[in-house]
Structure P
């Protein structure tokens with residue numbers, strides 16, 4: 001009974017930023033659970049590489065070129081998914097950016113806008129476009145990738161722009177969950193700690209002193225791996241989380257305990 005709740009056979013899942021890191025891991029997790037996976041990424045070669053890898057594992061998949069900051073392109077992408085599969089059941093909003101270690105007083109308009117365009121606006125364009133399709137069908141699950149930075153202020157790197165964008169993701173998640181809960185669409189989020197991906201390379205590979213602080217601030221004493229976040233995403237996307245909507249699930253190695 002319980003393992004069956006994780007079965008996604010017959011469902012279609014879209015993963016934005018699916019060409020690497022957490023997104024690629026989510027695509028694999030959902031695919032292994034039986035979903036047909038749409039790997040969406042603005043870097044077409046990355047999306048195609050992940051889709052090809054999934055196909056090699058016997059998973060039905062397609063690549064979708066998608067720049068989430070362009071709302072018209074997101075709407076067109078949603079139509080392509082419907083044309084290809086006739087439905088969309090799961091959306092993982094993973095596309096995100098972080099160019100940290102910039103003090104608030106040195107943050108330019110462009111730097112601020114860059115993070116909001118992708119992390120907030122782009123995520124909402126995707127929720128809106130794919131959410132409409134789910135609402136029409138009367139069912140669906142959206143999983144947004146937030147961050148522990150939406151709860152706390154990281155140190156030692158200054159990144160007010162990023163923290164604000166992820167706090168917005170969390171509250172948007174709750175707002176959509178409240179609006180769509182009685183219409184069959186669940187909306188949840190995962191709030192990860194530092195995960196070993198290209199996004200965190202600035203700290204892990206280029207700033208050993210910063211990386212040391214990260215580990216000291218984490219009770220588990222390590223960063224996370226993409227598959228550890230993908231496992232939480234799979235849970236939230238599946239019927240195993242059927243009573244959950246508006247939840248922000250921390251997967252932070254205990255970081256927010258202190």
Structure Q
């Protein structure tokens with residue numbers, strides 16, 4: 001089938017715009033290869049053609065990103081029936097590939113779990129499929145590779161993905177805030193403490209990314225027996241900080257499982 005557009009979007013929220021910006025910025029796709037459907041705009045976004053008709057997008061684009069919230073998708077699900085798109089790409093939480101496949105009749109469905117740092121091209125996206133060809137799968141990886149790293153994960157683990165990378169940015173913000181507040185209590189100004197905390201988190205993350213050492217070894221390398229760092233680490237261990245973090249993530253994962261079941 002000859003398609004008028006390579007990639008379409010049903011919905012044009014923050015994540016869809018981040019993807020579009022990544023594609024245009026990387027020159028992977030041009031504006032005239034994309035089409036957006038949304039009732040909320042009346043002018044093109046970054047020169048991309050738009051329609052207020054979801055069905056038009058679904059029938060004229062080879063690949064279509066479903067970029068609406070799950071509750072909106074459920075309200076417009078019937079519009080996906082017998083669509084002509086070769087492959088549907090969902091970034092919705094709580095809606096599995098089998099559900100989309102059944103509603104649309106589309107043989108190729110890819111599901112993505114991106115996170116909010118994708119908006120600044122520093123995200124990570126889990127990717128899974130139900131029936132997509134390797135060619136389609138690789139195309140989707142390239143699309144999301146413009147705003148994030150991608151990790152192939154079996155869909156049965158997507159609730160775990162939600163609890164780690166999907167919700168994870170909030171955990172990091174929480175930790176940075178706690179460290180920043182501690183610095184203020186130690187006499188630093190808020191801005192001084194925030195900068196020190198933030199750059200430490202960024203630098204430590206890059207150390208993990210570039211080191212062949214285990215996380216335990218990296219911790220030990222900063223700690224000296226009888227020194228300062230070990231006082232903090234020992235306190236974290238005595239007060240079960242790690243166990244409480246894992247407990248919170250477990251509750252997040254279970255809530256994701258509940259929502260996935262409807």
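Coordinate-derived values only; no laboratory data. All values derive from a computational prediction rather than experimental measurement. Cβ atoms are built from the backbone, for glycine too; each structure is taken alone.
Computed quantities for the displayed model
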{"read-out": "Source structure (of P, Q) for relative contact order in percent (Cα under 8 Å, 6 or more apart), computed value 14", "value": "Q"}
{"read-out": "Winner on distance in nm of label points 7 Å out along Cα→Cβ at positions 99 and 235 once structures P, Q are ranked, highest first", "value": "Q"}
{"read-out": "Given 12.0, 39 for Rg and Dmax of the Cα atoms in Å, for residues 3-82 alone, calculated: source structure among P, Q", "value": "P"}
{"read-out": "Origin of the derived value 2.6 (distance in nm of label points 7 Å out along Cα→Cβ at positions 19 and 131; candidates P, Q)", "value": "P"}
{"read-out": "Structure (P, Q) behind the derived value 1.6 of distance in nm of label points 7 Å out along Cα→Cβ at positions 91 and 115", "value": "Q"}
{"read-out": "Distance in nm of label points 7 Å out along Cα→Cβ at positions 51 and 147 - structure with the largest value, from P, Q", "value": "P"}
{"read-out": "With helix-only ellipticity at 222 nm (-39500 (n - 2.57) for each DSSP H run of 4 or more, over all residues; to 500) derived as -13000, matching label from P, Q", "value": "P"}
{"read-out": "Among P, Q, which structure scores highest (criterion: percent of Cα pairs over 27 Å apart)", "value": "Q"}
{"read-out": "Winner on distance in nm of label points 7 Å out along Cα→Cβ at positions 195 and 211 once structures P, Q are ranked, highest first", "value": "Q"}
